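Just below sit the structures, each encoded as structure tokens.
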Structure I
Amino acid sequence: MSRKVYVGNLVFDADRLDVLDLFSDYGSEEVFMGKDKFTGRSKGFAFVTLESDAMAKKAVEDLNGTDFAGRPLKVAIAEE
């Protein structure tokens, strides 16, 4: 069963492929990037769907607080 994780504090020029690549070791399936509806610019967060609950927990353990393009990521299990 797939599981979503929240990814915050992304640099504003990060795109969908950057996030997919970051989570590729955890079975990333889909990425939703938060974007401003007027400018189309990133809001600095994303939701990533991973292949399983175990992979989502591993991604949170491994990536929360790690540096990504000069900013510490905030990675957590997404709430419904």
Structure II
Amino acid sequence: MSWIEEIGDIIDVRVTPKASSNRIQAQKCDDGSWQIRVYVTTVPEDGKANKAVIKLLSKAFGVSKSSFEIIRGQQDRDKSIRIIR
């Protein structure tokens, strides 16, 4: 995925829990930024969806799950996530 190289250390994502499949959708906006949507099949209870988001992002970026930290939006669909590379 070419968008991964262009992403900074903090990414803003929109999470959709209870989706039909786990996937990441990235779209470049007119201003040059990226709109990232993460779809996970898990329910948003007890942090299960957050863990699924981190797991999916870690596979996409090829880094460990411990390299990700949700810094904003723990209980919200819109999240800011820090990547420690």
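Between structures I, II, where is mean projected area of the Cα convex hull in nm² highest? Walk me through the numbers on the way to the answer.
Values: I: 4.9; II: 5.3.
Ranking I, II on mean projected area of the Cα convex hull in nm², first place is II.
If we compute distance in nm of label points 7 Å out along Cα→Cβ at positions 23 and 39 for structures I, II, which one ends up with the highest value?
Values: I: 2.4; II: 0.4.
Between I, II, the highest calculated value is found for I.
Computing relative contact order in percent (Cα under 8 Å, 6 or more apart) for each of I, II, which one ends up highest?
On the way: I: 42; II: 32.
With respect to relative contact order in percent (Cα under 8 Å, 6 or more apart), the highest-scoring structure among I, II is I.
One of I, II was used to calculate distance in nm of label points 7 Å out along Cα→Cβ at positions 7 and 47, giving 2.1; which?
Details: I: 1.5; II: 2.1.
Structure II accounts for this read-out.
Every number in this text was worked out from the coordinates using simple rules, so none of it is lab data. These figures come from a predicted structure and were not determined experimentally. Cβ atoms are built from the backbone, for glycine too; each structure is taken alone.
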